[in-house]
Structure 1
Amino acid sequence: MTEDKNRHPEEQILQEGDPDTTGHTWDGIKEFNNPLPRWWLWTFYGCIVWGIGYTVLYPAWPLVEGATPGILGFSTRTEVAEEIDRFDAMNADIRQRITEVDLTEINATANPDLYNYAIQGGAATFATWCSQCHGSGAAGVQASGYPNLLDDDWLWGGTIEEIHYTISHGIRNEDDPDARYSEMTAFEGLLSDEEIAQVVQYVRNISGQEHDAELAAAGEEVFLYNCAACHTDEGTGDQFLGAPNLTDAIWLYGGSEEAIEHTVRYARFGVMPTWSEDATEAGRLSEAEVRSVAVYVHSLGGGQ
C-alpha cells in the first residue's frame, strides 16, 4: 500500500464509527461535528425566551432618563418605600412615646423598652448621618476638628438635654438662628510673633506638655490679657461659651506647637449642621430620631 504523500505526517486518521467532521483541520487535527446535547440547546433557547419576556415585563433597558418601566410596572424603589411605611406604622406608637416622654426618663431603669428602641434607632441614625464626621465609633477626627464623643470633655455640655439641643440646632451654621455660636479671635496682626510664641508655650505648660519655660512665663500675661475672658484665668474653659478646656490632654485640633500656633493666629470656626426638621426646614431628622441619637450618644460613656 502506498502512503498518501499529501497527508500531514501526524494527521488524524478517522476510524470506523467516527462522526462526520466540520471540514476544519488544524495541525493535522480534524474537528468532529458533534452536535450539542438536546437538553442544553433547549435550556439555551429557554433562557433567550425568558430574557425577552423579562425585558418586556420588568424595567430593563436604560433610556436617557430612567429605564423602560415594563408592562407590570414593578419598582424596587416602590417596594422599599412600602416596607419603610409598613415599619413606620408598626413603630408609630413607640416613636410617639419617645417624643412625649422627658428625655431623662428614656433610660434602662424607667423605660427599658423605650430605651432599647432609642439606642438601636439612634445607632442606626448615627451610622447614617453622623459617622462621616465623628467616625463609625464616634471617636472623632482630631486633625479635622471633629470632636470625640466618647470622652467627658464637652464644649457645650454633655447632659442629654444639652446633647439634644446641639443635635437639633447644630453649631455656627447659617440655617438655624438658634444654633450654638461662639467665635474665637484670630490674633494674627493683634499679637506680635513673639507674643504668639509666648502664649503657645504657656498653653503647652498648663496642659502638661513639654514647653519652653522662659517663653511660657512671659506668655502667662499675654494669656490673661487676651484669652482668659473665654478660657478663664486657669485655662479650664467655659462650656456655656463653647470655650475648650486648655489644661487637659483633649484637643479638638491637636495640641502640638504647630497646631496651637495655627489656632492662635487664625482661630477655628467649625460648623455643625442643624438636624431637627422641627427646628428648621434645613433639618433632616424627625424629633424621634433626634432624641434617639441623643440617647445613643449620651450612652457612649462621655455623657454627663
Structure 2
Amino acid sequence: MFTRKNKLLLFKLLSLFSVVRGYNILMITFAQYLASIYILSPNLPLRTVVFDINLFLIVTASALVIASGYIINNFYDAEKDLINKPTKSMLDRLVSQRFKLTTYFVLNFIAVLAASYISFRAVLFFSAYIFGIWLYSHKLKRIPFLGNLVSTTLAIAPFFVVFVYYKNFEAVIFVHALFLFLLMLAREMIKDLENIAGDLAQNYRTIPILYGARKAKSLIMFLVIFTLIPAWLLVTKFDVGLMYVYFTGSMLLLVFFIILLFRATDKKHYVWLHNILKFIIVVGVFSILLIDVDLVLNRII
C-alpha cells in the first residue's frame, strides 16, 4: 500500500524521467546498437558487437550526456515551458532546480569518466559535446536558424561517434545520415511553429517570430523536399534490402506532410505535423532490421 511519502517519491521519479526524457534516451540507445550491428559493422559477429565494452561505454556516455542536456535545457526553458507545455511543466517542477543542476553535473562527470576508459580522444569529444549542449541551451537556441542547425547537429552526434569508432566510410552511410539530418532539422523548425506563444513571451528570435509563419512554412517545405532526395537515392541507387519499403513509405508520407503543412493554422495542427516527422524517425529506427532480413534471422538463430 502506497503512503503519501511513497506516492510523492514516485511522482518525483516520474518527474525526473520526464525531465531527462527517458523514452528518447532509450530509443537513441537502441538506435545506436542497431546501427552498429546492421549498418556500420554487418560483417562482425553479433556477440562481438553487443559485448564490445568500448561500444557499451560510448553508448552509455552518450545517454548520460543527452540526459544532462535535457536537464540543462529544461532549466533554461522553465518559464517558456509553462506556456508551451503547462502539464509537462507542472510535472517537471516536482523536482527542484537545485536537484536538477546537481544531477546535471553528476551525469556529465560519469559520462567523461566512462569516456576516459575508451581513449583521450573520446574524453575530448564528450567534453566538447557537453559544452556544445550547454552553449546551445544558454545562447545559440535564441538565434534564428542557427539554433535549429546546432540542435539537429547535437541530436545526431551520438551516431557520429559510433560511425567514427567503426571507421565505415561507405557512401550509403552518408546518404542515410543526410536523410536523418534533414528530417530532424525540419522537425526542429516545426517545433518553432508549435511553440511560438512561449517563444514570443520569452523574447526568442525564431524564424516564425521574425519572418512570420508563412515564410517558416516555406523553409520547412524546402527542407522536406530536399529530404526526398536522399530517400529516393537510397531506394534507387543503393542496396538497402527491404528497407526500401520504409523509404518509399516515408516519401509518400512526406508529400502528405507538405499538403498538411500549408493547411495548418494553429498549434494543434503543428503538433500533428511534428508527430508525423517523429513517427517517420521512430519507424526508421526499427526499419534498420529490414536492411538484411536473413542476417537478422541468422543472428537470432
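Given a value of 14.0 for mean count of other Cβ atoms within 10 Å over residues 100-107, point me to the structure among 1, 2 it was derived from. Answer for the origin of the read-out: 1.
When FRET efficiency 1/(1 + (r/R0)^6) of positions 44 and 116 (r between Cβ atoms, R0 = 25 Å, to 0.05) is calculated for each of 1, 2, the greatest value falls to 2.
When helix-only ellipticity at 222 nm (-39500 (n - 2.57) for each DSSP H run of 4 or more, over all residues; to 500) is computed for each of 1, 2, which one produces -26000?
Matching structure: 2.
Ranked by Cα Rg over 2.2 N^0.38 Å, structures 1, 2 are topped by 1, which has the highest value. For percent of Cα pairs over 21 Å apart, for residues 84-187 alone, the highest value in the series 1, 2 is held by structure 2.
Only the coordinates and a few stated rules stand behind these numbers; no lab work does. Computed from a prediction, not measured in an experiment: that's the story for all the values here. Cβ atoms are built from the backbone, for glycine too; each structure is taken alone.
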